[in-house]
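Please go over the structures that come below.
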Structure P
Amino acid sequence: MAEALQEDEDRLFGLAVDTDLPRPLLVQAEFDGDVLAVILEQRAAHIRAEHIFGPAYARELVDRDLTTIEELIRVTPPAVRPEIRRAAGRIAELGGWIAQDSGDALKALELTTRAEDHLRSADPSLQATVLMRRSNIVLRSDPRLAVELADGAARLISGISVGRLAASIARQQALAAAADRDRQSFARLSAHAVHIAQIEPVPDDHAIYASPAYVAGEISSGLMMFGDAANALELLREHHGSWPGSQRRDFAVASARLLRATIMVGDSRTAVELLPQTISTYLSAPSDRTRRELRQCRKLIRDRARATTTLPLQTLRSKIEETLRGDFNL
């Protein structure tokens, strides 16, 4: 019957259809510009998806692409191997960022170190990007090393036009100084970062995300490290309405920082008003950074509640705890 109808037996008789195909046999793949272009286009798509939906959305896709390109390196002719290593390094660096923003610092360091290995002969801007990323990963565990790595990144791009990467490295220097409790250096470096954040991106900018709003949001966290919630609040409010829709994950982080600064200055009623948007942005683009901000908000509220309990504080505490437990009925 199947032959007469020229139909596949499995499809005709309703049997399970096998949709699993073997992985491409990369040892037989011929590397060319089209292969590299597809891989880099996928990387760009993963970045856009991660900015909108959060790191968990893109993590498996990036891991798969990194496995693929590292297999291709082994069968790539020596003449073009530096080009594909550069691409592998960029994917590994993205994988490290996604791992870190998913809360996996060990995996982040492993992937970022692998990126550094792939990019050891790359241009200074890419090497600086990886040093900046390593600095961010070790920020809490080894602030002194974070300072050295961020300063090394700044030296690599000195005198080079790198667009917004310069602003991103400057804010990382400022955050490292804050983590190292160096208030004077933080003040100098944060002012510089906010100033140069006005720079327009350049072609192939490795930190196109480092807009004025992003840099302000990052610097605000350093201000709050020193207890300067009032200036952090002012900086966050100034840029809160200027976030592009393509950076929802970073906007969620900034929203949670705005909530934390508002709680720190003691304005519980405004914090309650901010809470629905803060939780909504976190749930639409979850990240470990936003989750940590919400945990800090919870700690502030618990500390305040020991001295006095008010309805706004009770509302804040219950809603944040529900969110962190995974109860998303807002």
Structure Q
Amino acid sequence: MRKSLFKPVIALIALTVLGTTAGCGSSDDSQNTPVRFGGPKPGAAMQTEPSSKGIVQQPTHPINFQETSKVGGAGDNTPIAVTTYHGKKSGFTGKVWVWAPPEYYDKKNANKGFPVMEALPGAYGYPVNYWIGSDLKLEESLASWSKAGKSLPFIVVMPVLNPNDKQYYDGSDIPGQPKIGTWLSKDVPELVRENFRTLKTRNAWCIMGSSSGGFSALKNVLQNPNDFKVAIPNGPDIVPDSPLWNGHAAAERENNPEVLAHRLIARGGPDVYLAFQDGSKENTILPKVRKFIAQYGHGPVKTRFQIVPNGTHSGATYVQGLGMGTMQWVSAHMQGPTS
């Protein structure tokens, strides 16, 4: 069960979150620089309605985000920004952080749509998504790999994973609880489409997550294969284990990756690509991932397994793994920027 397995990790992540918050300025949206990633400048009217033709989805409802930090190094001083977003389909309201790669701002790419990575944290993932932290350098690493031709340039969206730090919601719509599955799979992507130049194809959408976020990434891609093509589950749980499922066995089954993978194989697709990652020291998790791959890694369920030498159950290990071939494999199966 996640509670017993992840208690030491939760303490470490809590420290990471505190450090991340300190390094990223105030979490009060009103005190930071406004940032707009798409559409006209603030106060100006859009000249035309977004076109429904072609593969590029122009921003449909751009808003002002609030800058929280800058990405240095290969990130070329690009901003990470945050907003509080009300999901129309889930009814859930939560914080969402966003980042666009340096290529997004290049004039030669002004008419191009970009691929998207939804990055989910581990533990409770509330009130902060730790992938915004300069300590893990996810954005700077992605920018560096993109410039080296080892990754596509991804827009990264980083929502809160749970509505509080008291319970795990398994990235799912648990009966009687906030609809976190819909929030992650429908509302958060809609926020991206409202504000960024994206692509009207599932080939440009992936979810990466760690630990409890890794389970959520795996589950949501298998559950929504028409919307997402790729999952990067890092040190993931394989089956639901939130105590909130008690009394809801049928709904729990509908959110079980083993059941979802079996059904996807039985109906013959669409193809999904699952890039599992684990540290070599994750002795409890490794057998479960290997078993899942052996049972379900065939037909439309394409898998890759990156084991990071001397790696632990940590974000730092998983970023290292991304650079060891995971992002190249993922990028090879996704749509890059195009107009």
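Key figures
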| quantity | calculated |
| --- | --- |
| Structures P, Q, by FRET efficiency 1/(1 + (r/R0)^6) of positions 35 and 195 (r between Cβ atoms, R0 = 41 Å, to 0.05): label with the highest value | Q |
| For helix-only ellipticity at 222 nm (-39500 (n - 2.57) for each DSSP H run of 4 or more, over all residues; to 500) computed as -23500, the structure of P, Q it came from | P |
| Relative contact order in percent (Cα under 8 Å, 6 or more apart) from the coordinates reads 17; which among P, Q | Q |
| Origin of the derived value 19.9 (Kirkwood radius over Cα pairs in Å; candidates P, Q) | Q |
| Read-out distance in nm of label points 7 Å out along Cα→Cβ at positions 115 and 251, computed value 3.5, structure in P, Q | Q |
| Highest-scoring label, criterion being distance in nm of label points 7 Å out along Cα→Cβ at positions 275 and 291, among P, Q | Q |
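Computed from the coordinates by the stated procedures, all read-outs in this text should not be read as laboratory data. All values derive from a computational prediction rather than experimental measurement. Cβ atoms are built from the backbone, for glycine too; each structure is taken alone.
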